[in-house]
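Several structures are given next for inspection.
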Structure P
Amino acid sequence: MNRLRGKRVVVTRAAHQAGELADKLRERGATPLLYPCIAIVPLLNDNLPDLSAFDWLVVTSSNTVEALRGQLDFAGYAALKIAAVGTSTAAALRDAFAVAVDFIPDVQTGEHLAETLPLQRDERVLVPGSAIAKPDLTRILTGRGADVTAVSVYQTIVGTGGEAIPAMLQAGEVDALTFTSSSTVTHFVGRVGTVPDVPAVCIGTVTAQTAIDAGFKRVIVPETYTLDGLIAVMESEL
């Protein structure tokens, strides 16, 4: 049974990442409306630290993986342990670098990763990420006794193109919005110029809080912070 049949769902992910969610929506009878609200710009970084100086590499998004393509070579660093924030990021790491991921937290958030990472005191941790990443993860790791190095490897900018979503919202032709990061929420509101009275379905509590702070009246969060979890909660709530 296609519980989402006929539902018109906005996908706000970056253009190069929107396909997977769009395909899942189509499989369930929904109509995905692509409206990229972010774009990812890798930062060419000739000063990335030598991996041999670290015990852990902590990766908190697929965007980080994409930014690191061609910049990291894991050959010869078998002792380096790798942590990923969730199953999607772990899969991206395996696809990009053919490496094993040693740790994925039960709750797929950066904060929970930092709280549960099996650290030894004074272990050295490399955290590549966004130029606008919040310091919560590094703060928690440092508080647990880790020696943390955070490096900016990409920046998030406003996306362009996509469907005529402002007009479709005004005409009542949108049934739900999907957000996979706080940046997608912020830049969506910036692009459309308003906060529509449409359900905002968000991966993760941080993204959901950003939507609440922006003024969305109905914010829905899946139990599992994955695209499949996003689909499942839409099937039950829309």
Structure Q
Amino acid sequence: FGLLDRYIYKRKYRYAAKNADQIVAISESTKKDLNVLYKVNPSKVSVVYQSCHPAFYNTSKSPQSCEKYLLYVGSLIERKSFLLIVEAMANISKDKRVKVKVVGRGGLYANRIKSRISELSLGKYFEFLDHVDNEALLYIYDNAIAMVYPSIYEGFGIPLIESLYRDTPVITTTASSLPEAAGPGAIYIEPNDKIELTNAIMDIVSNHTLRNELTQKGKAYVSERYTDEITAKGMMEVYMKMVE
């Protein structure tokens, strides 16, 4: 956004936050941000977690693929820190590298990513997929070694929920809401730490026991917290507060 757009949006958000009777936040992290940025009284903010598309709840698995790869799902914008994945892959010896499948699009930052991949001669290790329907996405999730998501800020993080519902462990950062989203189903790194990401990738690729542990804990975690029923119940509680 340009300067004028940002100014207008900030004014609108501040006004809405001040005058709303109740605010629904999608994470505890977002609730804290509202307090820090707009001095919102926490008592009028309710956290109601999102879930993912019901197709991801399906316990039946896609056919197995013999291809080994890591997965990234999300827009290719700067705060997602995808370049960190590129730099980490360059740190890994050729005999231990695996492909990264990328489901998502972007503008200038995506161009920077592709330029850097070319500079490092890593083209064969990255596959960009722009348009993927739910059936194909389920197949990609089901056969991935792990989801890699080194974002430095998220309001929540739906791709992490999708991944854990499909029994695919996660590598992500300690930033913002990401530990809330993935719980015990992830390896956590500090934001923008290339060495930590390199080590996490090598660990999760080589350690089948670790992957199983993360998968089991992660699936139990999301199943108990992120469902349409839980979201609906949370929203109903907010509405009831409004009419009391």
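Every number here is computed from the coordinates shown, using simple stated rules; none is lab data. What you see is a predicted model, and the numbers here were worked out from it, not measured in a lab. Cβ atoms are built from the backbone, for glycine too; each structure is taken alone.
Here are the numbers for this structure:
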quantity	calculated
Label whose coordinates, when mean count of other Cβ atoms within 10 Å over residues 55-62 is calculated, return 22.8 (choices P, Q)	P
If mean count of other Cβ atoms within 10 Å over residues 111-118 is computed and equals 18.4, the structure in P, Q	P
Structure from which 2.9 was derived, distance in nm of label points 7 Å out along Cα→Cβ at positions 47 and 215, options P, Q	Q
Answer label among P, Q for the case where Cα extents along the principal axes in Å, for residues 31-166 alone, calculated from the coordinates, equals 54, 38, 25	Q
With helix-only ellipticity at 222 nm (-39500 (n - 2.57) for each DSSP H run of 4 or more, over all residues; to 500) derived as -9500, matching label from P, Q	P
Top of P, Q by FRET efficiency 1/(1 + (r/R0)^6) of positions 127 and 199 (r between Cβ atoms, R0 = 25 Å, to 0.05), largest first	Q
